[in-house]
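Pasting the structures here.
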Structure P
Amino acid sequence: MNIRRYKPELISLKSRPLRVLIIADSFLPYIDGVARVIENYAEQFEQKNVDYRILAPRYKLADLSVDEKYKGKIIRLKTSRLKWGSYEVFKFPIINEEQQLIDDFDPDIVHAHSPFVAGKIAVSLKNRYNIPIVFTMHKNFKQSVILATNSDLFGTLSGFLMNQFTRQIDHIFYVSNSSMKLNNFSDSIMQSVVGDGTKFKYTENSSDLAKKAIAKFNIDTAKHNLLFISKFIWEKNIKLLLDSFKTLLTVDKNYSLTMVGGDWNFDEIIEYAKELEIYKYINFTGWVNDEDLLKGLYLSHDLLISPSILDTFGLVVHEAASQGIASLVIKNSPSSEGIIDGENGYVTTQHEKQMADKIIEIFKNKHRLKVVGKNAMSLTKEWGEVIDISIEKYIETIKLFYEKDRIKRLKKVAEQVRAKFKK
């Protein structure tokens, strides 16, 4: 079987589904922003007659029964002994058994959600099948590595690897306009703002969902309740959050902070909260995978705090907005895109006292806070709309890829002919 393609199968796509191969270095059962994005892509693909396979880590200790609901559409790749924080790193090259499953799928396009080893696998598949790659830029990877390792050297190396990877991809999907402006990739690469969505909707049983979360996590509704949801890694600006919360408590003890998430720096963050003597004022829930319970957490809190400046899209900000809950974000961060301070959200600086002062100012008028939360609902975009844009961009990418490939092959033939006559 000839697995390499030399032209887009646009005619056959009229009678068969588009086949998309997704790869990322994280997926269920572990939860992070990327895993949740891919989960939503898969859900929408099912509704929109797009065939897909997800290349995900074969976690050594995790319960992978979650794959059953995907009916064979998850291909688990072996991982090496190397780990990046809590992430298990793919083995490269992939083994024959895994390769055969991908060959049988016969993808039209690869959609990578992570660079580095996942990106390396994506490039190898592009070369094997002669198909294009699209890549979603979920965060500023170079800056993230610098903050995670406290090393400019590792940051420079990751930046170099990132540039090497982007030379091999055909289309970059950005999830916000500000993210697109922050990056400086070659104009020869197609670049589009596709965005992310949220499937959370405000429901009639919202009060029941809130009550369940209040009961499960013992939330004191008499207090000013702040919410933080994220993977527990320092580069999410968690130190700023905790320092600001300590400053806040020196002014008023009637504040409570719920922190949802875990992994990687969890123990260090717990210890730091104890050092600051604020641990007893914080409710650490661990990961919350149940969607209704997560909605209940949003609904039972007054304000979401999202201090990260590295995420290219504030997924939790939009989830909170879907439930009528306002967010406090860092000024000029990607999460602040679309937010007008005091109208549909709030912005502050990366300074602990200014963040604390902003929170105090917000809670001086809780009625206005609720109005701002309701206004925030206009920020949200449904996943169906996002995936419609993605599918349109897939087709556009495929067409352009083979047009470039055809021109490249014609030039090669012309060079061979010229060389022959020179002899």
Structure Q
Amino acid sequence: MSEQLSQGVKDAQAKFDAGMGADGDASPYPMLAELRAQAPVHPGWKEMGIVENPPDGQQIFTAYSFDAVKAVFTDNSTFSTKCYEAIVRPLQGPTILEMQEPEHQVYRRLHEFAFARPSMRRWEAELVRPLVERTVERLRENKSADLVEEVFMPIPVRVIAALIGLPETDIGEFHRLAIDLLGFHSDMDSALRASAQLKEYFVGILADRRRSPRDDIVSVLAEADIDGVKMSDEQIYGFMRNLLPAGAETTSRSTASLAFGLLTHPDQLAAVIADRDLLPQAIEEGIRWETPLLNFMRETTRDIEFYGVSIPAGSTMSVNLGSANHDESRWTLPERFDIFRERKPHIGFGHGAHVCLGMHLARLESTIIFNTLFDRLLGLRLDPDAPEPYISGMFFRSPPHLRVVWD
């Protein structure tokens, strides 16, 4: 199969983006700045149109400041991931996302076998680097490309597919189904159909790996054991259905947004090309500046007074990571893309017990992708004849296109 995106994948992505409020170059950040200036925590979910809570029924509150968002992620006993049982379990089966302690801690350690450093080093050399170099080399003679469609979207998907051990011929359909699964907000029926098809496919893969283990994530998880505790088949299916939407979608978007930041700031692009030691801080600034996934949810387990707001037990607590990463009390001129700013940890990967399992893989992929682009596509710059690029989205954010040329 070609490493270019199929039309089916492009159509699925366009439908997903439309369902997620990706309307032109509209940005949520001016509204988020106003909300932060008023209070760290608000009733409702204003950037999604829920201005206030109804007198009766389910209540929702949103944290916007860095400290408030971090506090929600830190206090798992008060702000529980139990809310994902109703949202995620019908689509992905049991996952660690909705698990509570102490069960969560045990199963997170089992999942961490999949991202152990020896495996990461081996996959870097044998899988990620060759895939990235092959993809970029195929483009080199063209002298122009849409980096979103030809690099940033396909590579993370193909990395995940290879880690799972998918055959080349199945990657396009797998990508399309994963996008449909992630688009449950706008089309639950399509998401449920995609979930059923993915599980049916994964049943065969897992059965094969239990019989004949290979050097892939599925085999690692099938054999993982902590004090006699192992992952069930259903839990491994859940992990596999979550891996591509959670891993590839966010990595595709974060790499595309970083490229947008660098290409629209040529002085910073030139600095990184000249000094690759700047690349790690550029990657972190890109995630801070344009966080790929803005919102996560929690459920309150008790009545709580939180940053001056009375929140009853059983309420939904939304946290806006994009707003937290633009908090003026933590960063000077946070709307500005600046790889040289004072380095402070962002919260783009979450925080606490449920911090992103795949963040090291995401950073590894980003590092290899940008080093390869800079080494192979000399004089990389925005295409002066293409429409001006922009970043869109209210829930997931990234540039839909990024047309470039090189020498």
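Since every read-out is calculated from the coordinates, none of them should be taken as a lab result. Worth saying up front: this structure is predicted, and the values here are computed from it rather than measured. Cβ atoms are built from the backbone, for glycine too; each structure is taken alone.
When distance in nm of label points 7 Å out along Cα→Cβ at positions 291 and 307 is computed for each of P, Q, which one produces 1.0?
This figure was derived from Q.
Taking FRET efficiency 1/(1 + (r/R0)^6) of positions 107 and 227 (r between Cβ atoms, R0 = 30 Å, to 0.05) from the coordinates of each of P, Q, which one would give 1.00?
It traces back to Q.
Consider the structures P, Q: one of them gives 111 for volume of the Cα convex hull per residue in Å³, for residues 275-370 alone as calculated from the coordinates. Say which.
The structure behind it is Q.
Among the shown structures P, Q, from which was the value 1.04 of Rg/Rh (Cα atoms, Kirkwood Rh), for residues 171-354 alone calculated?
Among P, Q, the structure yielding 1.04 for Rg/Rh (Cα atoms, Kirkwood Rh), for residues 171-354 alone is Q.
On relative contact order in percent (Cα under 8 Å, 6 or more apart), which of the structures labelled P, Q is highest?
That would be structure Q.
By the measure volume of the Cα convex hull per residue in Å³, tell me the structure among P, Q with the highest figure.
P
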